[in-house]
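I've put the structures underneath this note.
Coordinate-derived values only; no laboratory data. Computed from a prediction, not measured in an experiment: that's the story for all the values here. Cβ atoms are built from the backbone, for glycine too; each structure is taken alone.
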Structure 1
Amino acid sequence: MPITVLGVNHKTAPVSLREKIAFPNEIINKALYSLYQHPLVEGCLILSTCNRSEIYLSYESETDLPKLKQATLQWLAQFHEVDIDEYRQSLYWFEGREAVEHIMRVACGLDSLILGEPQILGQVKQAYELAHKCHCLSHELEKLFQRIFHVAKIVRTETDIGSNTASVAYAACLIARDLFTDTKQLNVMLVGAGETIELITRYLKPHGFNHIIVANRTREKALKLASEIDAEIISLPDIAHRLKEVDIVISSTASPLPIIGKGMVERSLQARSNKPMLFIDLAVPRDVEGEITLLQNVHLYTIDDLQNTVKANLEQRAIAAKEAEYIIHEEADRFSEWQKTRHVVDFIKLYRNNADQIKRELESKAIKAIKQGANVDDVLAEFSYKLTNKLIHAPTQTLLQAASHGCDDCFKVLSEGLGLKKVN
């Protein structure tokens, strides 16, 4: 069963395009169920992060691929209500072995904005668990992702791909530190309480900011995070009147619409006498309206901007990436071999079942004959003779057909498979 990947990422499209076909948490279940209903789709999984949206598909036959590609593009356009022609130059397809290697590279952080960043593996696992929960995975995808998680573990433990901090969260903190020198006088607002914001807090701790506010949709989810950094918790609607108090806003939510708009920022600037404000928007779709850059003393960085902020500590990771590529190549080979032999396994099982059925039928007759008083030696001799003839009948006929058709290669493979020595 072949595998293909349809995707868009930070290399092929800006955030303004990516956010229009992203799959926030609240709609990804619906998307999976919808896509899985298509008759050509045997299994599906959707990975949607700040940097990419990718659809992983398994299907029955290679001949179905052209129709499947067309159907998937139509589905994507209809689901997100977009004109797919706007995306054709940004979308990419990977097929077969190339698709397998691509997914492995993604999970290992080799295709990330920041080389080797660790968050992506957790996001891949989350995408897998969700597809599994929705019963949208084929046996092929199940097997592939088991292999992928094994590969990622090897790459993390046997290479230095994860050494030297260079994550998106670290990049965000670098920007804040470079723009404001005295962090102890600064107030920070974190919008969201997910994994990315959690990572941000780890880097904020050592800098000793004056006050930190965590704004989140639910108080319960923000409690643990806030307690670790001694932060104040507010709700998302409270942002509007508290924004004037903070110098730095770092946002990463799954909101489908912007949370912070130009008008809100403009009013906050006036209330703080136009003191500079830094906004770091790590969300896709974006949490902060891009128009705020029209305001004076406002600095806005999106996730795309971070690519130019982290340059150090990547040389060692680049070397490790080459080692990781070698591991991925080997593991992709193993998965390809499994794919090639998988369909044969069913035939082997059938062949063994047929042989067992023959044995049981003859065995039953032999036992019945012995119970009726037949000579045991005669019964065993007849049993052995008939069992041998029945088991070698099909292979013998196949050898004769191969020879009569002049198929020397077939004859050779069959002979070796039956353990026959070359006849001179």
Structure 2
Amino acid sequence: MNSYNRQFFVIGRIVKRRHYKWYSAFYRLNERIERKFTMSGQVLVLCAFALVFFGLNTRISMLFVVFAASIALLLTDAVSLMFKSFGFEFERFLPECASKGKEVKYPVILRAESGKESLENLFYSEVPASPMPDFEVFNSTKEPGEEKRNAFDKRMGYYRWKWLVSKNCGGKYGEFAVSGRKTGGGILFDASFQPERRGKIAFGGAYIFHKGIFGLLKKGKIITNPGSFLVLPEIKESFEIPENEGAAANEKNEKTREIQEQGSGFELRSLRDFVPGDSIRNIHWKSSAKSGQLRTKEFYKEVDSGSLIFIDNFFEEHYNEDFEKILSAAASLLNALQRDENLPQILFVGRESLEIPDSSKKSFSNALAKLALAENYAGNKFENCLETLFEAGRSASTVFFFTPKYDENRKKALKTLAALGCGIRIFYAGEGESDAELSRYETKIDVQ
């Protein structure tokens, strides 16, 4: 990086940090406002504030009457909340996991700590654990579709900030009336949450509050009580299992295949011409003497030929929309395979692997959880996983390969994998183009 580019980079980083501080302060202010005023209250305050500049004078006018009425309503609401106390504790019962896009309902028990606080006319709202991104994430993570925004929006990064906050929150937070069945000195009621991304959703606590008599103001307290659950990638029930292009079944139709091996400990299958590099110990001397040319033995072993799934997570970005698409497709494939009681033997997420011992619901849940927590492998190259992939592929009937970056390096590796004799199915997203040699194995994922 030359001196000019370095200077430009440093200046850009300083400007981004300034924007980050502005947005952080604005977010905190907005949170305080939303915890003090309902939506109706915010509208009324804005109207009253606007009327200070328009229409207020020494003579009584209709605008002055509206202003006075607005102030009176706000003051009355404030007085009605003056003597409310907030000594509460609560317990929520979150599920272990949920699915992206599907509403999660869960019970909550709210209790008064001293037994004296009133449990009537209360409202409950979850508080996200860490809604604001740190600066490094804000500086380096692009909002999906950011390249289509105008130069001013790109430079300011406000829409990027809003998207990152929404992503960290993970879904839609609502407020719920504390109304239900009395139990154990408290009230049992239902709350809900709609997750909009996969991964871990973490709650930091809950805001318990009263509303004023006119429903304009709020008065409450944030009660710290961490909780979390796992959101699985979106599963499409319509997903169809692609045909197995390269699996070999034995006469009993068992899930086994034969692979070539060296050494006398394996079963002899055939003879072939000797080539440089073959072991001298495998030469079949009797056949060589008859033919007048060196012949060597070929040994094979029978192995379990179950399938495996490989998720390519080798990319630099903190967030990649195409990666989310392939994870959804992989989860849909797992769901289809589990219905057929034919889950893969191994799930690879980059260089990490999860062995799947059977097709039970527990194994299925563990595999989905692995996908839910999948992250990019920044700083590492795709080539680093090839040795492991080829070794596993040699013993598999089918390799389901999912990638968000279908480039020449991936295509070259897949051609090598196909040459090993196992079936391959390729699922790719993004701007990659089909390859003539691999086209019969390919499926492009267009929608998430």
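When percent of Cα pairs over 28 Å apart, for residues 132-355 alone is calculated for each of the structures 1, 2, which structure yields the highest value?
Working: 1: 47; 2: 62.
For this comparison of percent of Cα pairs over 28 Å apart, for residues 132-355 alone, the top structure is 2.
For mean count of other Cβ atoms within 10 Å over residues 100-107, which of 1, 2 scores largest?
1
Looking at structures 1, 2, which one was distance in nm of label points 7 Å out along Cα→Cβ at positions 44 and 140 calculated from, given that it came out as 1.5?
Details: 1: 1.5; 2: 4.8.
Structure 1 accounts for this read-out.
Have a look at 1, 2 and say which one yields -11000 for helix-only ellipticity at 222 nm (-39500 (n - 2.57) for each DSSP H run of 4 or more, over all residues; to 500), as calculated.
Numbers: 1: -17500; 2: -11000.
It was calculated from structure 2.
One of 1, 2 was used to compute Rg and Dmax of the Cα atoms in Å, and the answer was 31.4, 124. Which one was it?
Working: 1: 30.6, 111; 2: 31.4, 124.
The value was obtained from structure 2.
Taking FRET efficiency 1/(1 + (r/R0)^6) of positions 236 and 380 (r between Cβ atoms, R0 = 35 Å, to 0.05) for each of 1, 2, which is largest?
Working: 1: 0.00; 2: 0.70.
The maximum falls on structure 2.
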